[in-house]
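Every number in this text was worked out from the coordinates using simple rules, so none of it is lab data. The structure presented is a predicted model; accordingly, all values stated were derived computationally and were not measured. Cβ atoms are built from the backbone, for glycine too; each structure is taken alone.
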Structure 1
Amino acid sequence: MDLKIKYGKVAVVMGGDSAEREISLMSGGAVLKALLDQGVDAYSFDPSITPITELVTQGFSRALLMMHGEGGEDGVIQGALELLQIPYTGSGVMASSIAMDKYRTKLLWQALGVPVAKSQYVQRLGFSHDSFKLDTCISLPVVVKPANGGSTIGLSRVYEIDELASAIDLAFTVDNALLIESLITGDEFSITVCDGIAYPVVQIVAPDGNYDYQNKYFTDDTKYICPAILGSELLAVIQKYALCGYAGVGARGVARLDFMLNEHNQIFFLELNTLPGMTGHSIVPIAYRAQNINFEQLCLKILDGATLDRLR
């Protein structure tokens, strides 16, 4: 089949001006190469450089989104593409905006019975270190992280009370709201879901248990075990929660849900990523490889899912 005819002119949308721009360019570059290698008429498109309306002017048929962070995963570009009537990959406007907001995702998941860590929501507006107190349900150690954002940017682990103020200040440099969560001690995992199908779980074994920005993207020291070694009963429960969490926010296409297991095998879901990374260290391609789907096939699968929330 001639993929230029099947897909038309494809924009791999990457870059932007969020704190995750560098990773977006890495993901987008890898996807663009995979599409070009298979004969797709694909082009790089950076909305921080070229007005989004040029997608129409230049005759693009669909957009494969590889934008990470603010403006890319929060429903903003999805809304623009809806107005322009250009089908795009990943979740729609509502699901993207909900999933980007970790606090509101947690509220929704709690209502659905998906297990999450105890947390406290803090907004910059009216915040004062002098009057701030941890909620009674939260005790050290904790994780402090921006309520909106990813790639562990602005995230801190706090073990002593005198470390809390600087961790809050750091998170506020990224977002106007933050979460203070109970620190879960245990193993970190990720599960990919695409259109209601759960793919093999990946266990993440980072140096000293620190799966930070450097260990996510720029070192080979982090190990990925796929499929993760889990009992069949535990795996069934994880898949049930993952599918519930995915459907609950209204996600579509490929999404990645991160969770942890503590020493008692209790499950705590952390977040849902509606536009997961596609770099050489990314988890989604690892999960697909375990199902004998290579990177090029995965990119076409993602492209096949391009659609609109509302078809006119």
Structure 2
Amino acid sequence: MPPALLEPRALRRGGTIGIAAPAGAVDPEILAAGERRWRTRGFTVERRGDVLARHRYLAGDDARRAAELMTLVADPQIDAIVCARGGFGSPRILDRLDAQAFRAARKPLVGFSDVTALLLWQRRAAGLIGFHGPMLERGGDLRDDELDALVAALTGSGPLPLLWRGERGAGARAAGRLTGGSLTMIAGSLGTPWEIDTRGAILLLEDRGERPYRIDRLLQQLRSAGKLERVAGVGLGRFDGCDEPDASITAAEVLHELLTELGVPWVAGLPFGHGTPNLPWPLGARARLDGERAELHVLEPGVLREL
């Protein structure tokens, strides 16, 4: 049984961001540009000297990437951990991580895409809320509104409820805790110790470059595994690069068709995913979804602000 849910401690203004590379190999120029963006907001940025290591398509071997993450977790000078990029590699190191150390440190952890695996693992093994949000993979191209939203989320200074408006919706209202991320990584969690728990949850989904038939296959895998039976509602983010010019059906049509069959409230076109804007949301926090108004209301900050 997963441990009771905890919020990480809020990032303090002027605090220190630790950069982790748990997945794909990192471009030094993009990394440096992303670090500068954080420094312009008054934060200190720290990283290990081997963050630019390469092993095939990975940011160093599994031992290096796991050790780096555990070093940042254990370092009392690091206030929050932001991943450098996704790609592939996070699932390879999960059995090397110390869930109790993550829980004791209570540091905000940020990432998306392949890092969905790490966020789901943290939620299941450490009972800790994490943040699906922008990393450093866009370097200096990270938009001001995205960085503003991430700083507000990590410091707990943003207004609540946080309101997101989608482009289309259906059904009435639903309430539950947020879970989800990359559709591909969610399907990949099935049968693992960090398998996603969707019971009574608002499931948020996004992905990139997956053709409509592959999205259909992933959704059917989730349905066959019983992961769609008890969801309270579904929110769709961006699915960029998923359509084929001559395809008989679009990715959106595949998604909307399944959601209509499920009969739960849903909203499409929410501002998160691989494109822009990619706004942060706390995996594990309570939220309310309004299908009729095509809105998502995040009801909790996702961090603990200490007096």
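Determine which structure produced the value 2.5 for distance in nm of label points 7 Å out along Cα→Cβ at positions 8 and 296, calculated from the coordinates; the candidates are 1, 2. Intermediate values should be presented prior to the final figure.
Working: 1: 2.5; 2: 1.9.
The structure behind it is 1.
If you work out mean count of other Cβ atoms within 10 Å over residues 40-47 for 1, 2, which one comes out largest?
Numbers: 1: 20.2; 2: 15.5.
Result for mean count of other Cβ atoms within 10 Å over residues 40-47 over 1, 2: largest is 1.
Work out the source of 0.97 here, i.e. which of 1, 2 gives that when Rg/Rh (Cα atoms, Kirkwood Rh) is computed.
1
Where is mean count of other Cβ atoms within 10 Å over residues 16-23 largest, in which of 1, 2?
Sorting by mean count of other Cβ atoms within 10 Å over residues 16-23 in descending order puts 2 first.
Taking mean count of other Cβ atoms within 10 Å over residues 136-143 as the quantity of interest, name the structure among 1, 2 where it is greatest.
Evaluating mean count of other Cβ atoms within 10 Å over residues 136-143 on every structure, the highest lands on 2.
Given a computed value of 1.1 for distance in nm of label points 7 Å out along Cα→Cβ at positions 176 and 200, which structure among 1, 2 does it belong to?
Details: 1: 4.4; 2: 1.1.
Matching structure: 2.
Which of the displayed structures (1, 2) returns the greatest value of FRET efficiency 1/(1 + (r/R0)^6) of positions 168 and 288 (r between Cβ atoms, R0 = 35 Å, to 0.05) on calculation?
On the way: 1: 0.40; 2: 1.00.
Once FRET efficiency 1/(1 + (r/R0)^6) of positions 168 and 288 (r between Cβ atoms, R0 = 35 Å, to 0.05) is tallied for 1, 2, the winner is 2.
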